[in-house]
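Taken together, the values in this text are just the output of simple stated rules run on the coordinates, not laboratory data. Quick caveat: nothing in here was measured; it's all calculated off a predicted structure. Cβ atoms are built from the backbone, for glycine too; each structure is taken alone.
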Structure 1
Amino acid sequence: MSEVPTCRVCGSDRIIKVLDMGDMPNANGLLLKEDLKEVRSYPLRYYWCSKCSFFQQVDQIPKEKLFSGFYTYQTGINTPVVEHFKRFAERMKDELGKRDFALVCASNDGTEIAALKEYGKFSKVIGVEPAGNLAGIANGNGLETINEFFSWNLGRKIATKYGNADLVIANNVFAHVPDPVDFLMGMKEVAGREGRISIEVHWLLPFLKEAQIETLYGEHYYVWSINSMRKIAERCGLVLSDVEVIEKQHGGSIRATFLAGGTEGDSVSRLIDKEVEEGILDRNRMEKLQEDADRRRKNFIEMVGKLKSEGKRIAIWTVPAKIATLLNFSGITVREIECAYDATPGKIGKYIPKAEIPIKDEAEIGIDMPDYLIVGAWNYIEFGREKLRWYLKRGGALVNPLTSEIIRS
């Protein structure tokens, strides 16, 4: 692990530790039963830059340990995300006059490549994906994917080989890159003077307001504020031309548009003013985050304990990385929660690290019929309510771990 004493965006040494969640295993590193005793944990601590408001890890698990080889999350399994990509592609078809070439950074299994080709009507779409299993799926489906980590150097090579792209996308990856300046400079190389850069990422404002601590794990090196987006744009010689709030994505996201020239859009200053009002640039407010995190942990422990004391059987539906963080931060294990259910083939039959909770096929929910299902992907709670309507009608209940809301038929 490396220690970086300065801010990853602005280079300032005015960084302050505001959250310590202890030692955590790799949240996406689901394990076979025989490997459970060999779990390695890493410190999960976050710092805040008082100069540019960037929320960041100082200790980082090397990217090669997190994303190379086999990666469990598969975009094509996540129905709401698939629909989100379709809508974005259709929007780009309407907004961009030229659609000869698009590049998708961290393209996963190729779902977004396919959407841009079919719904965005792009002539050529290329993905870059470091996980070998996912790049293999995409290439196997005829969706051209480069199996590498994206960087400035790779961006330069792509621009040399294919020319400049009309659209360069990084959706839900800009929190995962060790060197965001290098990454954005690579996108700039591919976009050239005329292309649009679009970055979608979890927003620090709703994270802070709701203490969404489970969205933090080893590969989430950062949570971005719009103010820090503006700072990195300036550092890379780009203009942050527009920011759009996407409330239903990942607990509250933003889509930031960068251009090589032009002027900053009104949305940028308006939303940064909102960040200022909510305390993102205030040290006292940021230092309350540890207190908020400890409160969330206490509430979750008490909720699970109460259900368990009543003799209820508790399980989990959907196993995103965030549920591993919440479980391990709270010390909840297979002693309290009997199993988890998921639809992703690469997750079924494995175990959540440290918590040692087995993951079963979600088709078995109807056979097992636990009394309560904690919704791991609470940001898709409404989708879960609809998909599991049959379970609710049979007397089951869903639990939103962010709000402690219990949903019945």
Structure 2
Amino acid sequence: MDFELPEELASLQETVRRIAQDKIKPRAREIDESGDYPQDVFEVFRDAGVLGLCIPTEYGGSGAGILGLTIAIEEVAKYSNTAALMLLLTRLPTGPVMIAGSEDQKQKYLPGIADGSLRAAFGLSEPQAGSDVMGMRTRAESDGAGGWILNGTKCWMSGVVQADWYTVFAKTPPPDDQRAPVDVTARRHDAVTAFIVERSWDGVEVGNTDRKMGVRGVDTGELLLNDVHVPAQNVIGEVGGFRLAMLGLNSMRPIVAARGIGLAEGALMYATDYVQERAAFGRTIADFQGIQWEIAKVAVDIEAARLLTYRAAWLADQGRFTKEWVPFLSMAKYHATELAVRASGLAVQLLGAAGYMKDHPTELWYRDAKQLTIVEGTSQVQLGLIARGVLDRDLWWD
């Protein structure tokens, strides 16, 4: 067992850490204030070759895998969760394609993500179908010639405005009778299929964009699908492949966790610097034992979260994101994102009134952190999955 990063990943970590400090840290507040998409940051990532970290080399990526992307996101999230989200979006929509896509799909859609000429987004949630994924109403009906006609609305899609193509999940007829009417109330796992939908196609439109509390700069909003014709070759995997949605999300858990770890690290480091300089009652705030204990507790949680997350990323890179591995992946996402909320809250508290003001980044971290406990499976969903793993003996200790 070796806890040291391999040389190539240690080098990646150092490179991205330098980018984060030099290019992202100075821009974080401005991005949050304006809400404008930071194209300059995207170009920095593109020029540094980090948009294709998780994409195999045969499709133009660097093949660093989920662990490589996790390490990079951790560094970036110390200063900006918006920038971290930009990196995350190189894997979320491409995950189903890499897991179950055809060779033609991989050759057509993955290289553009790696070289920055294309961007993508992921469409699963709907107004009435957040955690209850099977409640989706978007439907795909056979066109009678092997293709599909999609109608519906997806919401809360990060990167929806910037994307050139989308991974979209929709209700479909039974696999053995694909010309049958679509039952949007069906809750069978073979009632959902994944499609690649291009932004330029007729009937594809971006709807309302959301007014977000945090993580501003990457637009989140609606994707409207009105009689969109999708050719048969743009079905990802098999018709009736709901399991693909879960595999994609399972494999993303360490990547979301990395956003939480990085945010927690950034918040704690900033607050620690502050309390070591801030005088109170004849000494610094850092001299008080109660303050030291709070710093120590978060430091322990950061290291625990990193171990959980790096293990989860390693598992995902081994293809271990099926049911029996879910508890380990969910632990990382749950612990790291809840930690982000605690650490950012502590940072605000340690700075006192100053921490609540926009003169310091602590209030930005505080707003950004909460999103992480909601996206890609809420904390409550993760707890349910962990508990199910114990009850089913997938997570057991003898």
Structure 3
Amino acid sequence: MLTMNAPLTRRHALAAIAVSTGSLLTACKKSEEPVPGKSGDSQAAAGATIKVGEFASLTGKEATFGQSSHKGTLLAIEELNAAGGVLGRKFELITEDTQSKQGESASVVRKLVSRDKCIAILGEVASGRSMEAAPICQNAKVPMISPSSTNPKVTEVGDFVFRVCFIDPFQGTVMALFAKNTLKAKNVAVLTDAAAPYSVGLATFFKEKFIADGGKISVEQKFSSGDKDFKAQLTAIKAANPEAIFAPCYYTEAGLIAQQARQLGINLPIFGGDGWEAPELLTIGGKAMDGTFYSTHYSPEDKAEMVQTFVKKFKARWNNEVPDAMAALGYDSALVLADAIKRAGTTDGPKLRDALAVTKDFVGVTGKTTLDAKRNATKPAVIIEVKDGKFVYKETVNP
């Protein structure tokens, strides 16, 4: 993605077509208030498909996240349907675009729950947008599974909210240990997106662990989502003489930060979290990304049979595109939901919630998923290095 409002590329158009097709399958119904936990029973009585809602940033400045997650989710749904679905019924995925905008998540999820009568909701990638939608699902007693929102507050909304990824206290710890043990940095600068709950939370957990282990935060600078000029913050960081820069933001800003840092003569290691996970990181940052690192949830280089089978199927389905972590987590989120429906023997909201809550050792592309008492997944993290313009697996950090 060259600019934030650039037209969809050919591979993006494929995702948009898939979304449109899914939406056309849904008959228009009169809007009404949801009856908590009853949508699943109504569908079963009617012998209909199992309607699953998905909300994702398919357009806007973080579209790569939503499109990757959607492609993984859709692939899983297609595979489940090809195998006959669950409980003798097939799935119908109804996808809505949040446009990467604040406020859209609540609007589209309200539609998915109230009008479309979805029995469960998959989404979002961004923590802030997941937190917008979570209260709606909680109040309607419709389970919501985020594939990759890592802020701890997401599942704190209520007991109908789940996730299949690790959370930021773990990710922050991983990157603090990486800075200390691998980068050998004792003095780190932090550049935080003050407008993004994901960035603020990850920065907080990183600082806590890094300082507790004897490290020093030389300076912390802030910006707001959508900013394109970071030279003032980077100039202040350069003056503080850090040994590395931690930038826990999204790829749209990370690429520009690296590019402008190199222009200012800052040739230090720059590292971030899973918000960097996108092919566009290289398009935006170019050669400036060499010598940068980020944590994520899986690597397509993993030799595990399930991972390589997934990569092969994804590339066949999506024009030889290599799936990133968002795609893998989207895929796993749909499979975890299907597994819970099968174990519950119903799509009734409260019973499905109970089945999801006891998910244990479910084997997926991103590892084994076991949900704890707070409905969070405990999983390993992967460190990726950008080297010679490519994403290269560096190491795995276990919980």
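Miscellaneous remarks
- Structures 1, 2, 3 were shown, and mean count of other Cβ atoms within 10 Å over residues 125-132 at 23.2 was computed from 1.
- Among 1, 2, 3, structure where distance in nm of label points 7 Å out along Cα→Cβ at positions 221 and 341 as derived comes to 3.8: 1
- In this comparison of 1, 2, 3, the computed figure -10000 for helix-only ellipticity at 222 nm (-39500 (n - 2.57) for each DSSP H run of 4 or more, over all residues; to 500) is attributed to 1.
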